[in-house]
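Below you'll find the structures, each written out as structure tokens.
Every number in this text was worked out from the coordinates using simple rules, so none of it is lab data. Everything quoted here is computed from the prediction, not taken from an experiment. Cβ atoms are built from the backbone, for glycine too; each structure is taken alone.
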Structure 1
Amino acid sequence: MSVHISFKGKEGWQQHKSCHVGISLNNPNFSEENFGAVIDWLNQQNFQHCFFDLSDTLYRYNLVQTRGYTFEKAAAASREMGDAWLARNEENLARLKVPHHLTRWDAWLEHKDFPKHLAKFTRLFQGSLEFRHAVLTDIYNFRNRKQELLSPYDVGYLLEELSVLALYFKNYPCLKIYPGKEQKILRLLRSGAIKGAPRSFRQIDYAQIWLHRENAGQKAA
């Protein structure tokens, strides 16, 4: 079996010199084999720098919900999962020919401006109908695809994720690449439609990649 990647980005995506790849724990798209295919694909592009965002301790919300952990225990467990992912993919990262940098989630949670951004998104969720509707729509669509029940921690998860991305994109305008459809709230933030939201989202574009498993000799899609 091999992994083939197809790509969909808006016209002009090649103008971006940098790309951002978010890495989600327990997502099969980021297994060792699949991530190796992502590295091979990146090596074929013309980016001058790649940023990897390992959202390991963001996964603590999932562990609190599914395993009944305290947030402290869940953070420690997700951190260990991040360590394991890095160990499995050390060779993949070493094969990347493009200068790159990987940031783990704790580094963003410890950023001096993180509380300010989280407070801003919390206020938007409470005060903006358009923002709240987009967040809840994304949460419902995600759980529906997974055939899972809604979690009381879903809103906290997404607001934290947006707060970190606001910090990231302020410093690193880029093309955000992810093996999944763009969230409605991210699309609105990039368009500037949400009044009072951080402007950093307007500095990026979004592109989706698909990973296809192929049998030996099968023609690439």
Structure 2
Amino acid sequence: MGNEFLLFFVGSFVSLFSIVDPLLAVPVFVSLTEKYTPQKRIAIAKQASIYALGIMLLFFIAGGVILTFFGISLEGLRIAGGLMIIGSAIEMLQKKEKLLPKEQTESEEKDDIAFSPLAMPLLSGPGSIAVIIGMTTDAKSWLHYPVILLTIILVAILCYAFLRLAPFISQKMSATTISSFNRIMGFILLCIGVQYIVNGVMPLLKAVFNCS
């Protein structure tokens, strides 16, 4: 039983941390906050992490209700979530930025960047939402839900740590190192996305062949 929960926690943490990828947000955060004082940057990092935590918790709590309301099957969610995760993984492998140039320019002109674009979509975008709802559907007992909750909280704390240390990280880590790390995260994310699709397609294939 203990090993089962440990494996579920590790799988959940790797999935969510890979899609959130706070290290990829470091260069964006540094760029958007270079005009602020260190105290202001810390405050923005804290606010953005709290907002991201709130968004993830919202879909953790309401994910099942959303699926029921829109009539989305678990298989459909897994396939759609897998495709979205694969899209994010490909962007990471191709070294694409999380923000488009237009979004970057608009963000630099905003007074409050904690919620948008930092929390949404940089940290808690559609990919992380899909992963969280997917984790809740993979829960086999109510005991898995505290594990998912712990995973979300830990990822949010790591988001704050990465943003809090963003100037230091950007100075100590070269662009090549950050890019290499993001490519590794992208590959892991690609594998997770493929597995999501497999988990969604297999029950459908079994149902088709059983019927025939």
Practice task
State the single structure among 1, 2 that was used to calculate Cα Rg over 2.2 N^0.38 Å, for residues 65-112 alone, giving 1.68.
Solution key: 2
Practice task
Using distance in nm of label points 7 Å out along Cα→Cβ at positions 17 and 145 as the calculated read-out, with 2.6 as its value, let me know the right label among 1, 2.
Solution key: 2
Problem - Among 1, 2, which structure scores highest (criterion: distance in nm of label points 7 Å out along Cα→Cβ at positions 41 and 129) - result: 1
Practice task
Check the numbers for mean count of other Cβ atoms within 10 Å over residues 121-128 across 1, 2 and tell me which is largest.
Solution key: 2
Problem - Source structure (of 1, 2) for Cα Rg over 2.2 N^0.38 Å, computed value 1.07 - result: 2
Completion exercise
Re helix-only ellipticity at 222 nm (-39500 (n - 2.57) for each DSSP H run of 4 or more, over all residues; to 500): value -15000 computed from one entry in 1, 2; matching entry is structure 1
Practice task
Of the structures 1, 2, report the one carrying the highest value of relative contact order in percent (Cα under 8 Å, 6 or more apart).
Solution key: 2
